[in-house]
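So, here's a batch of structures to check.
Bear in mind that the values in this text are calculations on the coordinates, not laboratory data. Keep in mind it's a predicted model, so treat the numbers as computed, not measured.
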Structure I
Amino acid sequence: MEILGTNFHCNLGEVHLNQLDPNNYQEQKDAFTASALSVAALLNHKFQEPRYQYSRELDPIVGVSFTGLFDFFVHAFGSEWLQWWTEGRPATEAGIAYKQKEHEYLNTWREVVEQTVWEYCDRHGIKRPNRCTTVQPSGTKSLLTGASPGWHAPKAQRFIRRITFRKDDPVALACIDYGYSVIPSQSDKDENGNLLDDAYDPRCTEWLIEIPVAVSWADLPGADSIEIGQFSALAQMDFYMGVQQHYVRHNTSATIELREHEVEALGKRIYEAIRDDEGYISAALLARFDDHQTFPRLPFEPIDKDTYDEMMLGVMQRRQTAEFHTALSRYDLGNKSEESGPAGCDSDKCLLPDVKPNS
């Protein structure tokens, strides 16, 4: 849980840092001010349900979040910052300077949010929230601007994003006209349990639209040599704790990916953070799998530059229209009786069959 409480609603806003210039401090201030005002204004809402209104009066809750922090810092510090990550974010002279600058950005943004929310509340006679910042889960929304999710690093500099649609969905058909390829989903198999290969097979009920994606700094000199999947669990923990200590006043949505040999060291570090009252609240732990073929047709599949370039060439050759909206208008006729768009959840977890406990 990023926002803790009972019988409450939280007003959430989010800043996409990958869209901001690290050297334009006014632009950053404006973005966080706008997000803070958007959540503060909603505190004027009066709930019809008494318990919600009572909770709002006792403890008004807002949360200004961000996404694309990793991208922002790559643009701010360059590929040398990425190299420092591969070394485990050690406390070298350069490393200490990087951390100090990271914390300056985080503290500045938090202070802008707090000042904006509290001044708004004072002007309008609303009780001040005592905490205003969080980092919420942001996987899907991050994709809208190509941002890495929350504070996390992206899966790779370049990857295939596969999104699940029902067969013949208007949005999926528009994606095909726009040049993206389509394959059957993980749920469509033949009588022998093998994945189908033809998206137009009568047995196919769901489609995966494959979208080649490159992060905004993929072509930065030196970035291609960085193995993001090799970032250590302790390095991730260090970065996450910086966000929790210097920006977040609720909780930070965090998933730390680790390999078996890192379990003991990470467990020790988490214990120390709790023992020394460093502000740690919670983090999800996810095992890394180096063999990407363990799960075919992953929602995210890292690819190299040559594969990305080849896929993008194919997209441009198949593209029938330069505007996605034009493609969508051919198929979306405004029939509201039928759901359209990507599946509500297309992660591997959602696609695995439920395991029922033995009675």
Structure II
Amino acid sequence: MVVVLEQHATEQDVERIIKVLHDFGFDVHRSTGVNQTVLGAIGVKPDFDTRQLELLPGVAHVYRVTEPFKLASRSFKPENSVFDIKGVKIGGKEIVVMAGPCAVESEEQIFAIAEQVAKHGAKFLRGGGFKPRTSPYSFQGMGEEGLKLMRSAADKFGLLVITEVMDSNQIDLVEKYADVLQIGARNMQNFNFLKELGKSSKPVMLKRGLSATIEEWLMSAEYVLSGGNKQVILCERGIRTFETATRNTMDISAIPVIHAKSHLPIVADPSHGIGIRDKVIPMARAAVAAGADGIMVEVHNDPDHAKSDGAQSLFPDQFDELMKQIRIIAEAIGRNVS
């Protein structure tokens, strides 16, 4: 249920309404916009009479929310959420680019790549210290040493860090080095893990599951939001279909659908979405045109010898070309890329 307050409602009015909701057994989440405050009341109470709230001073409207995801829905927060992460805003007019290798492999490698992606306009350095791999015999990442190297490289070249957390027991460690915690597709429905992430003070980027519907994806975001962490970024990274010509099927249509259903920002990852280097740039262009708030791509200085996902990693000169092309498209739709 969503309670929209009158513009002139006082703080005393708001506190009284929240107390009434708590007394009826609702969990309450507050969203304060530019001109209006909205309260999200979470709880399954089909017989609740909304008139008990409508008569309270300061209440403008009360709506029952039909979507199962309450806090992620536009009914709860009509305007787009914009997250300011150390001066970089995600969800606003600027399209934010995140780039780097699939995995941190060495000091030389991560510093070389960080320099290149920063030079061409990326705001985040992406890369994995811990890597979830299908085979237990594949390279699993450098662990904390990889995180340290990525943080050092990012700091040297003026970048922020986004990296994956694989388990709840890694949260404290990764928070020491990362500006955004990335949750991989395989963990999208690890609900106990998502609850723990709800306690984190760091923004969370939630990748879509391998075969997840949009509603399931938003419900996973709801776990983090309901835990108290309001900074959730969604990431479309392709889904598994019957098509075998590409690694995954990049669902570009998910971008405008998410914007219609939710206020949360959405980033597109065409590297995982398509899995083929020469298809990454076209899919990045399409994602920007569809309204993505950010683009995440893999870039490697020597992808032919990468320890993981070299086939989908761009060469630095290809990344430069990608940036040139998406700047043109961003301008055409009234946005911009640094």
Structure III
Amino acid sequence: MNTEFISALEQIQKDKGISKEILIDTIEAALISSYKRNFGTSQNVKVEINQDTGDINVYSQKRVVEEVEDDLLEISLEDAKAINPNYELEDMVENEVTPRNFGRIAAQTAKQVVVQRIREAERMVIFEEFVNRESEIITGKVARISKGTVFVNIGKVEAILPQGEQMSSDKYNHGDRIKTYITEVKNTTKGPQIAISRTHPGLIKRLFELEVPEIHEGTVEIKSISREPGSRTKIAVETKNENVDAVGACVGAQGNRVQSIVDELRGEKIDIIEYSQDPALFISNALKPAKVIAVKIDEASKAARVIVPDYQLSLAIGKEGQNARLAAKLTAWKIDIKSESQVVSEVNLPDEEESTT
């Protein structure tokens, strides 16, 4: 070890932001273990690195006691005073025991410690960079696929896209560029772990913020989203600016804005709904493209009965109930859909007494 070593530590401090003092403290602690391991001693030892010259010295340490029970760890007051008359009970007597070939061991140990510290610092930098980006959208390249899990290169680290967070319509190939939503950033013993999703409703929100300036600026607000990933999404929007058409802003000229999002989502259909504080109107809008005749609201149970034309019933319910299900999620209301003829039949049904006669 020499002045070049100290200069190297100072350069690491400058480049990596790791304190030279912290590095030296860590190296000294590691050298104590190396000394004991290589020279088979049970002594208490102290290692000192001269921060100017880089010289390393090893000292054995013995406590001054009245009666010695372990001469590896203790020294009598009489023997201590023979070394230096100023020693008192409980003082530590230090004696240099630096082995002749300790420099080689020290250099090896120091290198391992510095490399490990640099790795830890780089991992922390990556963690701090991404921990504040949870709930954001990020673009990356498919790096590899293992047992259904997709690993996406997002710069200095690979993010993890589990099978459960992948859309059924997605097909991944090495090198594909994809947009994903950061759901969680954890600092683990193996470094930062970043979980991403293609199914999270937040991905829809962030995609619209990217494509629609009015949303990014706050002129148009996304009020709620309901989604069945890879199939269909409903998104409710509103604006306080009477000169802005919230739905039109999201659709874009000739549908170009929403089409960009549909393309990114591999053809997932998107219904853009105008939000209303009037529950009946909001529910009616949410069931589009179906036409609604009437909506009856029960505030107590937060349930709504919706009447549609007979020919619109299947459209209102949707394939396997999807349209009604998404509308219910979007509005947070229970929705019961009836056709006109069903309502008429219910009204004309004889009561129980008449039907038994």
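Figures for the structure shown
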{"item": "At a computed 65, 28, 16 (Cα extents along the principal axes in Å, for residues 29-124 alone), which of I, II, III", "result": "II"}
{"item": "For 61, 19, 15 (semi-axes √(5λ) of the Cα gyration tensor in Å, for residues 53-220 alone, calculated) the corresponding structure among I, II, III", "result": "III"}
{"item": "Which of I, II, III yields 21 [relative contact order in percent (Cα under 8 Å, 6 or more apart), calculated]", "result": "I"}
{"item": "Origin of the value 22.6, 68, where Rg and Dmax of the Cα atoms in Å was derived from one of I, II, III", "result": "I"}
